[in-house]
Structure 1
Amino acid sequence: MNKKNFIIIIFIFLFISTAQARIFIIDNSSVSKLTKICKEASGGDVIYFHNGIYNIHFPIIKCKGNSKAYITIAPYPGDEVTIRSNWIIKGNYLLIKGLNFKGYAEKIKYKNVISSWWNPPKKYKITGLLIKGHHITIKNNAIGCYPGAGIKVTGHSDYIKIYHNIIYNNAWWSTGGTGGLVVKNIIQFDGTNKRKIDISNNLIFSNESRIISHVFQKGFVKLVIDEGESILIQQRDDVVKKGAKKGLYYGRYLIKYNLILFNGKGASLNKADNIDFIANTLYANGTTATNPNATGIRGNHTNNDTFMDNTIGCIRGGKAFSIQGKRNIFKNNYVNCVQTPPIKGVYRINKLFRNPEKLDFYNILFKDRANKLLKSFNNMLKNFNIKIKPTNYKVNLNDEIKKIIATIPKNKNTKIYYNKNKIEIFNIDRKEIKYMPKNLILELPKKHKAIYNN
């Protein structure tokens, strides 16, 4: 019997003390001990997972290292570890690397999601990694097949690095509005304006929204597909208005060297400032979004940004850049779609990539930049059995709208008025539906078929 097997059989978890660090080893029989281990672990310690598939629900990860040394969570050297559940991470000074996080989005059925659209269960919104901490690095992991976001960074989160991960097949079924990688409503750890959010060298593909999203407290819902981004950076209106003392984020974001393919939308920057979007490769995004302009980079009230050395390949028209904001810089960006109005620093090349249908993104200007990044993922793709491809899912928007209208929550006081552009609902049945106002407007898309009878 080798030493490794002896350890698995004899110990529930192993604790080894060395001069450099302590090592904790977890297997399927000891996952419940993770909370206890995190409390005991300190900076420089390593928590190893043994080979296997972990299906059980995990506790909240609260490991806390220190500014001099991170705690590491990783597979035991040579082992392959698959996590079939979601993690909520509230630790600090923490490195998570080499794990295969995989949800169950592929097993969820459209008919079940649309039938519960007005009050969906949480299982249709689950995020793979929900991060609410500071000084956290997510590196060399695969995060895929979650019905909500693959990774979401929110709350008191700062100094976050998301580096060289595969983020794929997420956000399919959430009505909450999300994407593959989301940084939303973060609050700064300190008041510095240096780069603190680093999203670099990731492979992000086939994250898309298949369901109309809603935020009922707004008082209206646009019945279109307008979510499913590869990357979404967003701050709340109230946080922005109240200023830094109430949580306005002053740090810079670095989004660099990412390969972004086949997503429902390209990238969205919503009321978030100070973003360096550099040397990214985007191709064939906008797969499910209603708006054809969703293929590239969209910015809504985003300021002090730099867009440099990006390549954007469009396959169904639309704009490469649709940016509303001030003091933004564009330099050496190349696209194959028409940019209207023209932007200085954005140039059109008809033959942008050599053979993108075969995942060959050689570019005459940036050479094999994207291909080298793609090659660096070969072992991960093979080990985790991941195929880079579009989902080819076809949204039937009229069917969704029809089913949503047919299931409007009603009681004896509810009144519904139909017209060409909207449906007004008064005294909607709000029982058990969070944040539902008394009255609600459903805004119909401009080009929709007659799907109800007046």
Structure 2
Amino acid sequence: MNSEANRKPMSYGSLTTVIEFMDPNLRFLLSSRVPAIRSIEKNVPLRIDKLVFDDHRIEVNDTTYECEIHQMDCSTSKVPYQVSGINELNGRRTCDVDAFGVPDHITKAGGMLPGNDGVYEKNLFGDYDRQTLLTNEKRFEKLEQRLEVQKKRRDQLLSFRPRSTRNFDSRKSQKTIDRAQERYFRFETNRTQDQDRIFTVNELKLLKNKENQDLAIEYANKRIDLMEKELLPFKNKNDDTRPKFEIRVIKYKGYSSTILERVQYTGDLHKAVISLREFMFSKRRHAVAVKDLYIPQSCSIPMPRDLKMRITSLALEKTVPTELVEPIIDTSLPLKELYIRINHHAEQNLDHEFIGSSKLLKLNLVPDHMIPSISNLVNQTVEIGLALPFLTDEQFVCLIRNWMVTGKPVGTSFTFRTGLIDEMAISLFDAVCDEIEEATANNGVLFIPIKNEAVLKISWNEENDVINIRMVVESLD
């Protein structure tokens, strides 16, 4: 019988079943390659174990999608390279570049290069200048001098002859290997301390074998390459050279990477990020089920339109306003766990339904002025980390009095992971007994009657060198 005659098109129901149990990343790939099934894929429930929304990347389970700006028309000695993201030398984030390749953080600073103007700030190479340099010309000149020093250091490394030409092997004793590695560590330390001079003879002698030398040369080559790339945009501007840039959407999985799309860069990387988020998550018929959602982004990039998620665990970094995620959360299913790292400079609003309904709320780095917000939390279980700044005697007593007046429901449990030591915790409890007449102590535990025929039980314990203070509301029965 002809096998071709037995082939039948897959029914709609069968196709949706296959898609529903398909790996999310395979679904995204299929949807991008076969537009005809894109609407069908959007109608099928999507489940993700781990989802991360970072500034320029999206992580779905074990796969990462990143939008990157690459400079294309480079010299013959340099292949196209990424110019966006976190800079490896100075740690600064670049979202966009101008026509010459100058990073946006410099453009926003009025074109001024970072450096020593009386404030301890890293320069473009990630070093600290000892001299106060107030003009761009002097700062750029200093950077060029640093680059020349690095090239001379590389020449020193290339011409140096270590005492041993052999690399580490199993025949050498562990003591010998440890000693050689310790010497190389000392060389590393000396190398980073003063970037304005070449190596001394004694510093070079710390490279005891060829392996040490090869590592040092490899680092020198890499650093010189990065330094030249940092200076190039300013040389482009001086020469009125306008390089070509493109945006690449790259998929990373394990040690492999694949370019999914390449488009011309028109000055706004965030548009590409928004477009990628929209493609993956917008216009879905069902709320996306996510076990763990983590949002560490610091850029102001909105969530996809009309997106709804049923989330088990959510973590927000201090750069993320709660208003950003409030619209995407399906509150019909309360979060099992919510973690928020509090921003000292622009505190997040905690007055949202998804926060109040979370079964476990974890707050970290809580500043003094947030005590009223903490007092008003309606969650039954709350854990607050690194709360030492507000656990003073007066503030702790204020928090307790609030609970006494408002009458927290039975079962309410707040745990404070503090930086206190034993003596400080004991002193804190003594202060509570002195200030609150109703408080009684028994074996280091405080009992304070509150409204609703309940009692507030306060105890402390030490766990992994951390003092935990726990406030629990229990029934009088």
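Values quoted throughout were computed directly from the atomic coordinates according to the rules given, and no laboratory measurement underlies them. Computed from a predicted structure; not experimentally measured. Cβ atoms are built from the backbone, for glycine too; each structure is taken alone.
I have 48, 38, 24 for semi-axes √(5λ) of the Cα gyration tensor in Å, calculated from one of the structures 1, 2. Which structure is it? So the calculation was done on 2. Ranked by distance in nm of label points 7 Å out along Cα→Cβ at positions 44 and 372, structures 1, 2 are led by 2, which has the greatest value. One of 1, 2 was used to compute helix-only ellipticity at 222 nm (-39500 (n - 2.57) for each DSSP H run of 4 or more, over all residues; to 500), and the result was -3000. Which label is that? Matching structure: 1.
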